[in-house]
1. A value of -0.29, -0.56 was computed for log10 I(q)/I(0) by the Debye sum over Cα atoms at q = 0.08, 0.11 Å⁻¹, for residues 97-264 alone; which of I, II is the source structure?
2. Assuming 0.5 is distance in nm of label points 7 Å out along Cα→Cβ at positions 57 and 297 as calculated from a single structure, say which of I, II it is.
3. Given a value of 21 for relative contact order in percent (Cα under 8 Å, 6 or more apart), calculated from one of I, II, which structure does it belong to?
4. Match the computed value 154 of volume of the Cα convex hull per residue in Å³, for residues 41-128 alone to one of the structures I, II, and report its label.
5. Can you tell which of I, II yields 19.9, 64 when Rg and Dmax of the Cα atoms in Å is derived from it?
6. Taking distance in nm of label points 7 Å out along Cα→Cβ at positions 241 and 313 as the quantity of interest, name the structure among I, II where it is greatest.
7. Given a value of 3.1 for distance in nm of label points 7 Å out along Cα→Cβ at positions 73 and 201, point me to the structure among I, II it was derived from.
8. Can you tell which of I, II yields -11500 when helix-only ellipticity at 222 nm (-39500 (n - 2.57) for each DSSP H run of 4 or more, over all residues; to 500) is derived from it?
Structure I
Amino acid sequence: MKMAWAVLCSMILIGCTSPSFHPQPCMWGIALDGYPIEVDRLKSVVFETGISPRIVTFFLQWPESSRISEFPEQTLTAIWSVGAIPCMTWEPMVIEHGKETMVSHTAITGGAYDAFLKNFAQAARAWGRPIILRVAHEMNSQRYHWGTTEADYGPNSPAIYQNMFRHIVSIFRQEGADNVLWAFCPNAESIPNISIDPQAGWNLAAAYYPGDASVDILGMDGYNWGNTQTLKSHGWQSNWRSFESIFSHLYKELRAISSTKPVIVFETASTDQGGDKGKWIQDAFRIIDAWKLSGVVWFEVNKELDWRLVSGMSSEHLAWLSCRLSPAQAWASSLVSDRRSRTNGK
């Protein structure tokens, strides 16, 4: 684990070298959908935004059979090759008949997936570089009823999650995969919660915490949906919310768990519908600085909404953000220059 943290800390320091803009978050990242993640896609994002990520988050589900061994070496190597730390969101679920089906917690803790976990851990150890594993994220949202059916999501879910998380970590440590960094990452809002259901007091993010021995990094996910969601069309009403409003409650909850572990926002983004997206980001950085967050990862995807950084952003705000973070790495600068030269030459 010492090796992993040494490399991680060195990358953090590299990301904090802009003397004109201080303080600043140590790492800026992007989250991408799809799999595998290839170098060309990463370079395309840098070309579009002018910002080189220090973290790249991607998503990988478990195989349908515990006998299948799939290690994402191609994706990990692509991310590492562009100077970023890979963060794998590891989802213990499979798609059956077009529907998400969670791997049973009894199958995980009972050993049915031990061979799969051991093979994966051995491959991670052989790969050798730091990997952030964000296991079963947003566990305090019924949308992700890890280990059970949605109907069984309830007061027993926190203990079920803790046991699954600890079991997975223990397998990796038995196999010597000390280059893996473990992230505990709840959703910014617990769903259900007592404002919706008075009986939902059990569903607190802190209740799922597997313990200091199993967690290296504390994480948070949350989005500003603006005024895009309505009761009639989506079943809920969204409003423009600041970064501070979205994350303050969870941040306090996490800091009560640990005052020293690094905190990273692994997924966030803002729409431009209902407010000023550029100003939202500028205001967010005042909070990021005040809370001393170790990193912020932007959901760089056109999915439910066009969350991509450049969507709805003025060139002035994008230039401010580029300077506010840190200069792009040399490879990104040359890439942008070469691509622009080819484009202008046509």
Structure II
Amino acid sequence: MLRLKGIHHITAITSSAEKIYNFFTYVLGLRLVKKTVNQDDINTYHLFFSDDIGSPGTDITFFDFKGVEKHQAGTDEIGRIGFRVNNDEALDYWIRRLNHYGVKFQRKDIFNKKAIFFEDFDNQEYSIYSDEHGYQSNSGIPWKKGPVPDDYAIIGLGPTFLKVQDLSRMKDVLVNYLGMRITDNNDNLSLFEMGEGGNGSSLIVEHLKGYRGIQGYGGVHHIAFIIEDKDELFEWINHLNKLGALHSGYVDRFYFKSLYTRLYPNILFEFATEGPGFIDEDEDYEILGETLALPPKLKDKRKYIESVIKPINTVRSNLKIEKEYLNE
């Protein structure tokens, strides 16, 4: 059985590329490692926020589709996005930090994991989980020049919600098609893990009746899982072919290689390789995310792209951003 390693990245939709840049940079303390465009809709930004170097498993990305309506929450969709910190002390810091920046939150305890739930300006839902009482997988490197002290920084993606009407169908997809395992149940919530397990390799499936969610800003576009390399990607293509599942086939995203499929209605899964990564000939480590970066297939369209997307200033290499300890 092919084995997924964990969550590679999650992509959501925002109403404002500029606002989401400021929120993730200065409130959540994640590093913008690539400012590029949606390779299938070059009128749209694609912003990648992650750890210090863009490690797989730490990455949340955003599209700002022009004219998109607000997300209508419902079922059969990807829900609350999870992040992780090292321990309970770090989670306590985030309670102080969110209070400091006027972000409303709720304290939660889910599957014996301490967490806090909050939203951004679009009502996009997030959570931060403590890794204190669990295996730590796919941990990243805190952004060295960001505002959050290293000991308290977000170190990767965490348990993310899938909201579904047909629980048995989703269980079949996750266990029998994707090789995950169910490790806990609590009321209408089921915990699934992949790879070596832990918060960076977990999904929480919420059994929820009602209307199907409608995609828009403030909602999630897709979730991607980590696979090793291009060879394994073609193994997954063969696997999906044997299942009779519709899929995109091999897609070269330059920063990684991809495959997309909808194994459950309305929910888009991606398989993404660990490399090659975001440090390339256009941007070295020091200026990641500061210029408009384009993959080779789009470089001849730079003049047009720059004419249709709104410029946003993401230069930070000339700034001294102080670490905010926010001691009580």
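1. Numbers: I: -0.27, -0.52; II: -0.29, -0.56.
Computed on structure II.
2. Working: I: 0.5; II: 2.9.
Source structure for this number: I.
3. The read-out comes from structure I.
4. On the way: I: 114; II: 154.
Computing volume of the Cα convex hull per residue in Å³, for residues 41-128 alone on every structure in I, II gives 154 only for II.
5. Details: I: 19.9, 64; II: 18.8, 57.
Computing Rg and Dmax of the Cα atoms in Å on every structure in I, II gives 19.9, 64 only for I.
6. Values: I: 2.2; II: 5.2.
Looking at the calculated values, the largest one is II.
7. Working: I: 5.2; II: 3.1.
Structure of origin is II.
8. On the way: I: -11500; II: -4000.
Structure I accounts for this read-out.
Each value in this text was obtained by applying a stated rule to the coordinates, not by laboratory testing. Everything quoted here is computed from the prediction, not taken from an experiment. Cβ atoms are built from the backbone, for glycine too; each structure is taken alone.
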